[in-house]
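Each value in this text was obtained by applying a stated rule to the coordinates, not by laboratory testing. Because the structure is a prediction, the values reported are computed rather than measured. Cβ atoms are built from the backbone, for glycine too; each structure is taken alone.
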Structure P
Amino acid sequence: MKFSPYQNIIFDIDDSCGVCDKLQIQNEHFYFQGSGDLKLQKIDEFDTNPSFYLFSPATEVLKVSLIPQPTIAIGAFLSFYYGGKYYFYYFDETLPIPPPTYSINTVDNIVYVLVDSNVIPAVDLADAINATVGIDSGGLVVANTVFTTVEITGIEYFLVQHLTIVTPLLYGQQRVGLNNMYYNDGNICFFNISSLLGASTTTPSFFNTFAPLAGNLVKVKAKVTNSLPFDLAYTIEFLDGSFLVIDTITGIVPANSTYQINEQKNVVGWVAYIGVVFSDPLLFSEMVGFCVEDYEFIEYDILDSVVVKDCNGTVLAIPQTITTNDINSLIDLDFTGVSNCCVKIETLDSSGVTHTSNSFEVLDYENLTECLKKKVKVSWFDNCNVDGVDYLNLPFVNEVYLTGYKKRTTQGAQIETFTSASGKVLKTSSLTYPKFQLNIVGYGDAFQYMFERIFEHRFLFIDDKEYTTSEAYEITPLGTKLYNGRIDIFETGRILNKINCCCNG
């Protein structure tokens with residue numbers, strides 16, 4: 001977990017002065033936020049082919065044996081990605097004799113070729129390769145036969161199924177697993193391979209390894225363009241090491257749309273893979289029709305526990321409530337039953353890391369006698385996200401009592417003038433406001449680092465009155481690694497804006 005140091009609490013920051021600086025807080029509800037820390041991320045924008053084997057250098061010879069006989073029953077195929085096209089060669093041993101040795105079909109940028117495997121499938125496959133990618137490459141891709149082996153040169157990306165590569169070769173592994181999808185110029189796209197192999201699919205998918213800790217928050221994003229006239233259901237599957245589904249998220253990609261999948265879930269068990277499955281019964285009769293432009297899997301750790309201890313290390317029974325929104329958690333500690341006590345807060349995240357806060361003195365400050373009320377009450381908040389603190393969706397007000405004082409200074413003013421034709425300098429408008437100086441006295445650099453950022457928030461209150469800053473916070477060293485801080489402020493709502501005018505009589 002991460003905790004922004006610009007709240008009314010700081011974690012894991014040692015003060016250079018080496019003393020136990022304490023902030024004072026009222027014995028009421030005390031709030032702060034933590035946000036999940038990114039633990040694991042996998043992104044693929046498909047800038048290169050993610051699903052084929054990279055065969056490099058292309059001058060090497062790819063040798064594929066057609067013994068045993070490739071059949072449609074076992075789903076044997078060979079495919080290439082070359083020059084922005086996908087070449088797919090599949091086999092059928094049930095064709096009548098004498099059949100054509102191969103038949104070529106094209107859809108979009110896919111060339112798919114049915115090859116006869118009745119008699120001499122190696123020769124038929126080599127002829128089919130030379131007649132398709134061989135011609136399209138200008139003769140750079142060439143297929144020859146040596147008995148029952150096809151030898152291919154000039155290929156960069158290849159994929160085989162239920163065929164044997166004769167000689168083990170060095171080639172890059174796949175990044176992403178695809179089912180009835182193929183790479184298409186920066187996308188992975190639906191291609192109903194199963195329909196060519198006799199069992200049309202209605203569930204194309206892609207998957208990749210991803211192993212978050214059980215309980216952690218996982219986000220899954222993917223940009224999908226659905227060109228089909230019907231909606232596609234999607235199922236995000238969290239799979240164990242045996243590809244068994246242990247959890248899911250479901251949704252819909254609308255027809256004829258570009259849609260951003262953006263889902264999240266705290267995973268319930270040990271996950272090894274994440275798959276995204278698209279489905280609709282109407283896909284049975286489609287060959288192509290949708291593409292995925294990119295995807296992202298992200299894991300964040302979560303807050304495991306919050307413990308309040310006194311400054312002697314004794315655990316205190318403080319009621320608490322934790323509210324979660326996205327990766328952020330709002331912690332509400334109820335100090336109404338505590339008074340005149342020094343406390344520290346410890347949090348444990350799901351990664352097993354303990355975070356320890358600064359020290360606080362919990363006081364019933366409102367009921368102190370006036371002579372003991374020597375602190376300045378400073379409150380601040382915002383209406384957006386500040387350094388990971390989500391004030392919009394998990395609203396709260398930071399509030400502490402500080403050693404310091406506020407004093408009145410010379411009135412602030414902005415005056416606009418002009419020079420008349422007679423040479424007189426005349427005032428056209430003036431903006432005046434009561435100006436104050438806030439001094440924060442005698443804190444080490446860890447707290448001064450926090451104080452500097454208080455005044456960058458949109459809403460600032462000093463002793464319950466709203467102020468606006470007019471300059472940056474400045475610090476002055478006191479020695480012994482302590483500092484004074486000062487900043488000029490003016491009271492919101494106490495501004496006089498005067499515009500001069502003249503009347504025609």
Structure Q
Amino acid sequence: MIRTKHILFAAFFTVCTALHAETATYTVTSYHDIALTDGVAPEGSYATFMSTTASGARITAGNTATLTIAGFDGQFIQSVTLRMHSNNTSGAGSMSFYLDDELLAAIPDASFADASWNGAYAGGDAWANISVPLDRAFTVHAGGVMTIVVEASANSLYLGGCTLTYREGTTLPKMVAFSTGTEQTLQPIQERTAGKGVVLPSLPDVDGVWRFLGWTESPLPHTTACPVYYKAGMVYIPTRNIMLYALYTKDSNALPLVQDTLFESGEYALVSAEPYCCMMAGAVENKAVATKPVDLIFGPDSLYRLTSAKTVPPESRYSISFTDTTAVIRHVQSGSYVGYKASSTSYLNSFESEWRVLKAACHSVLFCHNEAGSYVQALFPNISQTGTFFRDTQLQSDAAWTYLLLFKAPDVEPEPDIFTTNPLSGAGLETVKADGVTCIYRLDGSLVRTVSSEEAEFTLSPGIYIIHSPEGVQKRVVR
């Protein structure tokens with residue numbers, strides 16, 4: 001009888017769990033768009049789709065389709081199913097599933113008839129449900145983006161959409177503590193409901209030098225590299241009990257780089273806006289050019305601004321020689337060209353090449369060649385299993401589209417911004433003159449050293465000190 005009760009309870013728990021699961025089904029509506037067509041998605045979530053084949057859901061050999069889903073913060077993803085088919089007797093490729101940069105599942109390059117895919121070809125409208133082979137269910141962290149990349153190696157694969165099965169996470173509420181880097185203290189904040197996060201508090205600027213930016217997950221010494229941080233007022237969803245550190249910056253007062261609209265010969269950064277948000281970085285290697293992520297804002301003057309950098313990094317500088325209709329592109333740091341090999345299979349190489357210049361929306365530009373109707377081979381980013389790279393990609397040329405943005409390298413380099421979680425220390429030693437016996441203490445009351453009357457001066461490393469001398473008591477901040 002007891003065993004029967006246990007079985008009934010387990011069955012009831014399974015049914016209740018299933019009843020609380022939600023599904024969200026997205027359907028591809030064009031080669032650059034996707035829509036929620038069934039089920040329920042979290043408020044504020046969204047999906048994007050882009051196929052470099054530029055032919056609906058179809059992905060031809062050498063091309064890639066990228067489907068991204070964001071806004072599922074705190075949701076427990078139980079399964080992901082793709083809606084796909086192939087040609088009647090052919091079609092092959094690979095699939096990668098990422099949560100941000102972490103690869104959670106993959107199908108290696110294989111025929112669609114292979115067991116790793118469908119076990120048989122499925123042509124026409126014979127859509128098949130392909131399960132993403134996740135090792136485990138997972139919870140999407142704050143700001144997490146799920147990315148599905150399907151790369152075809154033989155004509156053709158079709159990615160018609162996907163379905164997510166999910167529910168709210170069942171973990172306990174997490175605690176978030178705060179280290180301010182100053183004398184100010186903040187009490188820890190616990191989530192009221194697990195997975196719903198906490199609203200991050202604000203802090204005043206330390207002084208006229210150090211400005212408060214937000215919160216980061218690790219302590220940071222003085223550096224010119226800005227870390228990932230979370231702004232005050234946003235909802236931060238912790239995945240564990242965690243200490244956050246206040247991040248401060250010492251600004252160079254340099255303004256963000258503004259998008260170029262003149263297309264004159266010079267040194268530029270080549271940047272792709274949404275959905276890639278990246279800039280070229282380096283010379284051509286293995287028929288591609290690497291990228292680095294960027295942050296962009298679109299101003300009221302209808303121009304983009306590069307907010308993640310106030311200059312163009314050396315590895316991202318490209319000398320572009322413009323004519324009215326063409327351009328030659330050379331990577332400044334290496335001295336090698338960004339060119340192409342026009343053949344039945346086009347790809348990037350490091351030989352001098354003349355790109356055709358097509359101007360498009362938002363003062364963007366398309367560097368292209370080998371026009372065939374409305375399609376061209378163009379210098380443009382796409383995502384593969386190994387990351388995001390600029391390649392010689394087949395695109396549809398459309399003046400209403402936004403392609404590459406140009407940001408000209410400044411004539412005078414600004415002083416770099418400095419970032420730290422320790423604004424009251426970390427920038428060298430300070431020499432202090434002493435008259436008579438002087439005692440130096442830390443804020444916690446511990447004695448640092450005693451200076452005798454014979455010593456004329458001494459040095460202090462960065463920090464906050466209380467100095468007792470014949471002249472009185474003073475607090476000394478050494479930066």
Give the label, chosen from P, Q, of the structure having the highest value of distance in nm of label points 7 Å out along Cα→Cβ at positions 34 and 370.
P
Candidates P, Q; Kirkwood radius over Cα pairs in Å computed = 28.9; producing structure is P
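Ranked by mean projected area of the Cα convex hull in nm², for residues 66-121 alone, which of P, Q sits at the highest value?
When mean projected area of the Cα convex hull in nm², for residues 66-121 alone is computed for each of P, Q, structure Q gives the biggest number.
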Given 17 as the derived value for relative contact order in percent (Cα under 8 Å, 6 or more apart), which of the supplied structures P, Q does it correspond to?
P
Cα extents along the principal axes in Å, for residues 218-265 alone derived as 53, 24, 18 - corresponding label from P, Q:
Q
